[in-house]
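Just below sit the structures, each encoded as structure tokens.
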Structure 1
Amino acid sequence: MKKSHKLFAGIIIGAVNVILGAGGGMLTVPLYNKMGMEQKDSQINAVATILPISVISTIIYLINGNVNFSDAGIFLVPGLLGSIAGTFLIKRISNKALTVVFSLFMIWAGVRIFFK
């Protein structure tokens with residue numbers, strides 16, 4: 001992938017992440033795959049890519065008064081616990097199984113959103 005394509009992809013990932021609420025990971029994983037990474041490494045690096053993008057977006061949303069802490073807080077602690085569990089589980093899942101699960105999730109999410 002050319003450097004200019006990576007730059008453009010990064011801009012798109014950042015915009016999609018903000019617009020769709022962390023949806024940039026769904027773009028980042030396939031792009032890392034295309035660059036030759038295995039599924040597991042793609043997903044791990046996607047999280048590392050999306051984190052700073054999400055932090056910047058969150059700061060801007062906080063400054064603009066767009067964050068409702070009572071709503072956001074409902075998922076924060078369980079989400080943190082899930083992320084800890086996920087970092088241990090991903091080591092035990094094969095790349096093939098992870099590819100299937102990721103693909104099925106993307107299909108499910110797309111169908112669900114389409115019919116909503």
Structure 2
Amino acid sequence: MAQHNRTGEQGEQLACQWLEAKGFSILHRNWRHGRDEIDIVARDGRFLVVVEVKTRNTARWGEPELAVGTAKRRNLMRAATELVHSIPEDLELRFDVVSITHTPAGPEVLHIPDAFYPTL
């Protein structure tokens with residue numbers, strides 16, 4: 001497995017642990033519909049939360065959350081449209097980003113609730 005894939009998997013695992021510690025319930029990891037994938041599907045109270053995780057081994061190339069661009073958001077929204085049909089409860093949909101940067105002092109986790117809205 002390539003290093004960037006290992007970094008991504010480790011980041012998703014750390015994000016799940018972090019979200020669970022904040023009271024989220026993890027419903028799915030790597031939920032797929034066709035070619036679209038949602039890193040983490042979680043529940044936070046009345047919200048069904050679609051979580052995109054971005055992990056970097058260094059801050060040299062910029063903040064990881066900036067890598068969630070227009071195309072990625074469009075793909076997440078398309079997958080989320082299918083996801084809501086598979087959930088038996090009527091929950092509000094929210095899109096969050098968890099940004100993880102590894103530093104010499106350990107990983108820095110930044111959770112951005114409502115990182116974007118399905119308006120594209």
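All of the numbers you see were taken from the coordinates with simple rules; none came from a lab. What you see is a predicted model; the values in this text were computed from it and never measured. Cβ atoms are built from the backbone, for glycine too; each structure is taken alone.
Structure notes:
- Origin of the derived value 3.1 (distance in nm of label points 7 Å out along Cα→Cβ at positions 80 and 104; candidates 1, 2): 1
- Origin of the derived value 20.9 (mean count of other Cβ atoms within 10 Å over residues 24-31; candidates 1, 2): 1
- Of the structures 1, 2, the one that -10000 was derived from, the read-out being helix-only ellipticity at 222 nm (-39500 (n - 2.57) for each DSSP H run of 4 or more, over all residues; to 500): 2
- With Rg/Rh (Cα atoms, Kirkwood Rh) derived as 0.95, matching label from 1, 2: 2
- Mean count of other Cβ atoms within 10 Å over residues 72-79 - highest-scoring structure of 1, 2: 2
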